[in-house]
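What follows is a set of structures to go through.
Each value in this text was obtained by applying a stated rule to the coordinates, not by laboratory testing. The model shown is predicted, which means the values in this text are computed figures rather than measured ones.
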Structure 1
Amino acid sequence: MKLDLRLPIGLMFGIYGAIFVLFGLTSDKAIYERSLGINVNLWWGLVLLAFGVGMLVLAVRARERGSREG
């Protein structure tokens, strides 16, 4: 059995990214006054979500390539 770390890493970053995005969309705008009005939770959530999805895509591609070869 080959251990591919991209799958759990992608899941972890995807889940945290989704949580940050949801919090950024539903939180009060007043808490972002200290960050010059930038919704930090929303933007970093999108970054984490994109990274997690990218890792999941790479893991699925590697799994499909491995099943075709073996």
Structure 2
Amino acid sequence: MEGIKYLTDENGKRVAIQIDLYKHKKFIHEYLEFIEDKNDILDTRFEETISFEEVLLKFENIHRENV
């Protein structure tokens, strides 16, 4: 692929990659967003959850107060 170079060790095993940021700017941006989204999801795994019914009740209570 043009704009991508692999760095290899003495055995020819790929150990790093160089990516031309000008040629692959969109891909890099989308990949970094993916990593951020994945980390955000992982950060929530220990948060307390509530049922959908509880969410609806809270929404209805807030909505009634604002009417």
Structure 3
Amino acid sequence: MARTKLKTHRGAAKRFRISGTGKVVSTPAGRRHLMTDKRRNRKRSLRGNEPISAANQSAIHKLLPYGVR
């Protein structure tokens, strides 16, 4: 008998993605508003993606069972 499929947590799928090496990455916090008060160097460092801490990796992997990319 076939087992039921696991569902992807849609909230997590919109916030995180699995890199090619299996790490969980997301965009850093602090980019939503009040950008005029932040210095140019700080805004530049907030671009791109950053890896999630190792303590939270396993929890997010459970929310994304099929490695949403």
Given a value of -17000 for helix-only ellipticity at 222 nm (-39500 (n - 2.57) for each DSSP H run of 4 or more, over all residues; to 500), calculated from one of 1, 2, 3, which structure does it belong to? 2
Quick check on the output: 16.4, 56 is Rg and Dmax of the Cα atoms in Å, derived from one of 1, 2, 3. Which one produced it? 1
